[in-house]
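I've put the structures underneath this note.
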Structure I
Amino acid sequence: MSWILVTVSRVEGSGPREVGAWMAVSATELRGTVGGGHLEFDAIARARAALAGDELDAEVRYALGPSLGQCCGGVVWLRFEHLAVPPPESRTPVALFGGGHVGQALARVLTALPFDLHWIDSREGVFPPGIAGQHEHADPVQDAVLDLAPGSHVVIMSFSHAEDLDILAAVLRRQREHADLPFIGLIGSRTKWARFRHRLEERGFTAAELAQVHCPIGWPGMPGKRPEQIAVAIAAQLLSATPGA
């Protein structure tokens, strides 16, 4: 199957996607997006015409005004090129410790976003079917920290505070040695974090090390305490911590 790769090469003013955003177009499939609307509709038509034999323009300028039916007001340049296979989507690894109600809600949200899920719990049989990603039973659960993919965003929400503390201590020890986990989030209240800080200080962790932890986790100001609402708040914070997401 032949593909056309459409990439945002330049943006002036307001545009629907950033430079580097891409969409792969075949005769029957689409992967990725350059922003939707008439901009994307025209890009798809150009790409499929080229796949059918028309000459392909290397770069096309789009003014996002009334003539295109989009009110962004900026200018976007799209680059077009032939490909044998589409590029893989860039995905950030997320290590999610905990398969409870919030963990399950968050896992469902993450599968629709540019994340690779590594889901870990000390209990067997807690992972519901139908959610993509790597599911791992680990007991003791903190042992899984050593094998996390470098660059993982870590989210801790196990069924017990004791497990949460042991997982977090293992994560901070790995950070001390490798500094390869760019986001560490812990579910809980400010009171829980105050208690954890004290116990982690007793284990020898410094103020600078503890400052890496986001607790309470989640985008500030997001209302609601239902699992799905908490999951959306956490996903928003993970996206904000992920360059290019």
Structure II
Amino acid sequence: MNFSLQQFNWGLIGMSVLAVIVFIALFFIKAGYGQFQSKKWGAAINNKIGWCIMETPVFVTMWILWSLSDRKFCIVPCIFFLFFEVHYFYRALVFPFLMKGKSKMALSIMFIGVFFNVINALMQGGWIFYFAPDNMYQISWLWSPQFIIGTILFFFGMIIDYDSDKIIRELRKPGDNNHYLPQKGFFKYVTSAHYFGEFVEWVGFAVLTWSFSGAVFAIWTFANLAPRANAIWKRYNEMFPEAHVCKTKKRMIPFIY
């Protein structure tokens, strides 16, 4: 990569500061996709196509960084790569086509997502394949506490995420575009269990790579999803007042938030 480790780290610091700004802004602005899709965000396309276009670049960019790296056959970096790509293969090429309904995604949201995803691939792939010390990710890393705990968290979060997506899909029958209150799985504790799963997943990735870049992505995941989880929690309280959502469930993190 054509910049120094110092420049790379300054970029990560900048992304961390930007995450805080976005976190605050999203409590006042609802991103225009899913149940919050709005004409004020401009032209929109089919949600499935939007998700596919938005998530595919991170998968491709990470693959390019891996393929051009001298570390592409090193065992530990390859495992990190596979974990990352498994997630985004599902997000780009499986999850969109499992969606039900006819929701729209604003093109502006899609392009913002594409931009961030490419930056994120550069952050994660840049560290793993180019800037991490040569002696850091030796084979012994596979039995380090960081790798073991991080891997458990990563796949625990992935399972919660996938299961929560499935629960949401099963709420609707074919042709039904109504909204329902999910009650199974981790939805017993939070109104956005799928966001909780994704957050846990990327906290796990930050731990298993033990990297600043991984931590920045975990911060961004919370900054992006926590305000939306708050908006969903409020929406559910308006839509289902008889369920007393505000008294029985948190927004995104069980028993905490």
Structure III
Amino acid sequence: MKIFDSHCHLDDPAFEQDRQAVIENARAAGVIRLMTIGVTPETSARAVMLADEYPAVYASVGVHPHDAKACSLPALEQLVRLAENPKVCAWGEIGLDFNRMYSPQRLQEQWFIKQLELAAGLSLPLIFHERDSNGRLLEILKSHGPPALKGVIHCFSGTEKELEQYLEMGLHIGITGIITLLSRGAGLRRLAGLVPAERLLVETDAPYLTPAPEKNRTRRNEPAFVKSVLLKLAEVRQADPEQLADTIWNNTCRLYGLSS
């Protein structure tokens, strides 16, 4: 079984003391490729450094909606330069978050649109963050997204109607450890069965969103635990885990432009 953790944050301080062991643990669990995600120019630079250091690791660059208030044209120019590295395979995590509102809506939208334009010019797939945008992310994608939109809705937690629209746009759906949680994951388990197999990705968002059963013994999520996400997804879909793993591996490699 080959698994690709399509979204984690290996640069996080939670991994500072044992990052090498974390990557080795992942490989032992069959997780042999990892996408580490940039959310600011600084974390994007660290993501690229890690991708250069570890053969199994690939990187994305971007400015998260939480950090939109600190974004600028020079910051985005820095990201464009980072994206020249061949191990940068996506632009993101970008989008809208109207839940915590760490950045004003106006600035979130302004820099989201600008990053859509930059990523299109670089032909990079996009990694989207959406939380409580009440359809605004979809509106912006329809009005400002590139004609051939390629990307993934990271940590999907939307409605059935939103899911339908994302799929109509050709987007992939990222499934996290939430699907393993008894109460919180009930809605996601229902909707996960509606996603065509060729549009599914699995992810940890490590060190966050630890799945069950690992959640019972540790607070820190890590890429190895994405196997629990995949197994629960296979159970929900009544699918053979090996076959589903193979499909999702190919999906992820295809989205990020990597050989399978």
Among the shown structures I, II, III, from which was the value -21000 of helix-only ellipticity at 222 nm (-39500 (n - 2.57) for each DSSP H run of 4 or more, over all residues; to 500) calculated? II
Comparing relative contact order in percent (Cα under 8 Å, 6 or more apart) across I, II, III, which is largest? II
Thinking of I, II, III, which structure, once FRET efficiency 1/(1 + (r/R0)^6) of positions 125 and 237 (r between Cβ atoms, R0 = 25 Å, to 0.05) is computed, gives back 0.55? III
For which of I, II, III does mean count of other Cβ atoms within 10 Å over residues 5-12, calculated from the coordinates, equal 18.6? I
Answer label among I, II, III for the case where semi-axes √(5λ) of the Cα gyration tensor in Å, calculated from the coordinates, equals 42, 19, 16: I
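Since every read-out is calculated from the coordinates, none of them should be taken as a lab result. The shown structure was predicted, so the numbers you read here are calculated from the model rather than taken from an experiment. Cβ atoms are built from the backbone, for glycine too; each structure is taken alone.
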